[in-house]
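Several structures are given next for inspection.
What follows is calculated from the coordinates using simple rules that are stated; it is not laboratory data. Computed from a predicted structure; not experimentally measured. Cβ atoms are built from the backbone, for glycine too; each structure is taken alone.
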Structure I
Amino acid sequence: MNDINPDIFAVIMAGGSGTRFWPMSRAALPKQLVQIVGESTMIQATVARLQPLIPAHRVLVITTAALAEETRRQLPMLKREHIIAEPVGRDTAACVCLAALVVEKLSPGATMILLPADQVIRPADQFQRALSAGVEVARNGNLVTFGILPRHAATGYGYIKLAARLPDVGGVVVNKVLRFVEKPDEATAKKYLSEGGYRWNAGIFTWRSDVVIAELETHCTWLTEALAPVGAAFGRPEFDQVLNQVYQPLKKISIDYALMEKAANICAITADFEWDDVGSWDSLYDHLPADAQGVISRGEVLSLDCKDSLLMAASGQLLVGVGLHRLSVVVTKDAILIIPKGRSQQVKQVVDALKAKGRNDLL
């Protein structure tokens, strides 16, 4: 097998619940496993855009026990043992540490790219060019994050404050990172844009497995000590049992809190690709084709005198819209969502209300 970059691995984080895409996204089939943008599911698209930089046999997926079999079904090109099921969700720090220990076991000192399963990124060649630059920076012992040039005063993303600019790598802009900033309110986000020097945090990272393990040992010792037996057990029959035993007691903490806000050797790649974390139904208006009236239709849809709306019908359902304006309508076999455009962040409140009513059959 001709392997152009044998020491680079990709780790896809795919354990999210995707509640803001209810009713299409459910606990048993969240948004990364659904066709929301394009003809493939989001996780399939994520694997595809990594190639040929990172072939499928060096792609790993960290998901949940409930989603592991469906993930394996959708990604038959991946090695079965490379789809690892967390027994419980413990946020991104545990996921990163688990992934780094596994990669270090597979190939000591290898460079790993960590990325979410549910983002829209185009075009693939620019994405791979940025990843290649990140790999080069990471091989020198840096923790590398990817930042998106802000397009507006977004309050739904964390921000990265850039420091000194470093030499470009293959035409890609690289900076030292001054600090990470949590999701701001609108006034603060506008201030960031006017000041300049900030990037949206894309949640994509690159580092050597041995480097990130050493950094976690320094800043989050309890985590590396707890998970060390898991790394040692990878590839052995007892792996799942060990993983379950050590994972259950772990506390939840994000990689930003556990490491990125404390480490010193952090660099940022300014991404020159299109990026969107597609966090809500409203975000699809930017990614799906619309007719002359601004209506996006998916499935069996009949639209009469509708404007600037999203109409999505599950297989076997006919959705007829008459005179709709700025509405998102999503029909599945057992639920219908109707919500004004601009308010789709409130879908999470719907999910919370259904939980409170005990309607787990709809979640």
Structure II
Amino acid sequence: MALETRQNPLKSATLEQSDLKAAELLADAYRQMVEQLGRVIVGQQDVLRQVLIALFCQGHCILEGVPGLAKTLMISSISQLLSLSFRRIQFTPDLMPSDITGTEILDEEEGTGRRRMRFVKGPVFGNVILADEINRTPPKTQSALLQAMQEYKVTIAGEDFPLEKPFLVLGTQNPIEQEGTYPLPEAQLDRFMFKILVDYPSFDEELAIAEATTSTDPPALRPILDRAAILNLQKIVRKVLVGRSVSAYAVSLVRATRPGTEEAPDFVNKYLTWGAGTRACQALLLGAKAQALLDGRVHVSTEDIRSVARPVMRHRLVTSFAAESDGVTADHIVEKLFETVREPLE
């Protein structure tokens, strides 16, 4: 049985009354966002939820799906709903790091004729950054995002230029066409909190999409939250209650993915060559906290941990040749771990 914290949240030492009101605001705002986004995007509610969880955890996401599934429209629509600036970068083989971060130019002052170097900001200076087909550019250019994602700043010629928060990077990948692509190094993949799979819509959803997009213009979206509210909610996420046994369950799941260790079951030793690192433990707990808040709760259960485990770990597990031969994916491994790793008793 999953262990849930039994404390009265109103008497919690970490959550104040103002925090509880903000938590209620988030749950209500999420319901409104689902309703608003449903006017433009049909289906994909799981994708929306995972993107919002990453945003409120100050994380970043990779979205993997075939072209034409409205990934770009969804991300730009989310930016409108949250009153955030949106920037789209199309990654190509000839894209340079300075095309992302910005560059210094020689500027001449009017009147004096004096010359000086002036920094022109690149598209990374926004709140929501869509890195479209991020695996189509060489690692040198991919790495231009690393400092921004980790430290929320860009360093040019020894000078730091801070990025405005909230800051969310959403990289997209096409799982079909692999010619001319540069797979992201594991160290960079680990910087992404979630890897989200964008699947085909159902028949009814696709029918609704076909009819809606060929008849009238999409309706205007009404902003639900603003920048100040999002920054406040990011702080509140970290105050959500987590029992020690629930935290231990999250850590046990991650440790069980490491082949060659005592915690690793036989199928992990067979199908994985490398497991998830400590950053996966942090992502599991933070993601579960945001998941609980979206449901209107201020405590985390093991069910919250399991709900975010697949997007947290699917890009952090390196499968072996045996796994490829048997058709075993990282998601299959995580599902099997749910059956193997014991939940804490109440």
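Work out the source of -8500 here, i.e. which of I, II gives that when helix-only ellipticity at 222 nm (-39500 (n - 2.57) for each DSSP H run of 4 or more, over all residues; to 500) is computed. Answer by label: I. I, II: which one has relative contact order in percent (Cα under 8 Å, 6 or more apart), as calculated, at 19? Derived from the structure labelled I. Can you spot which of I, II the value 1.01 was calculated from, given it is Cα Rg over 2.2 N^0.38 Å? It was calculated from structure I. When mean projected area of the Cα convex hull in nm², for residues 161-224 alone is computed for each of I, II, the one that comes out at 6.2 is I.
Looking across I, II, the calculation of distance in nm of label points 7 Å out along Cα→Cβ at positions 129 and 145 that yields 2.5 traces back to I.
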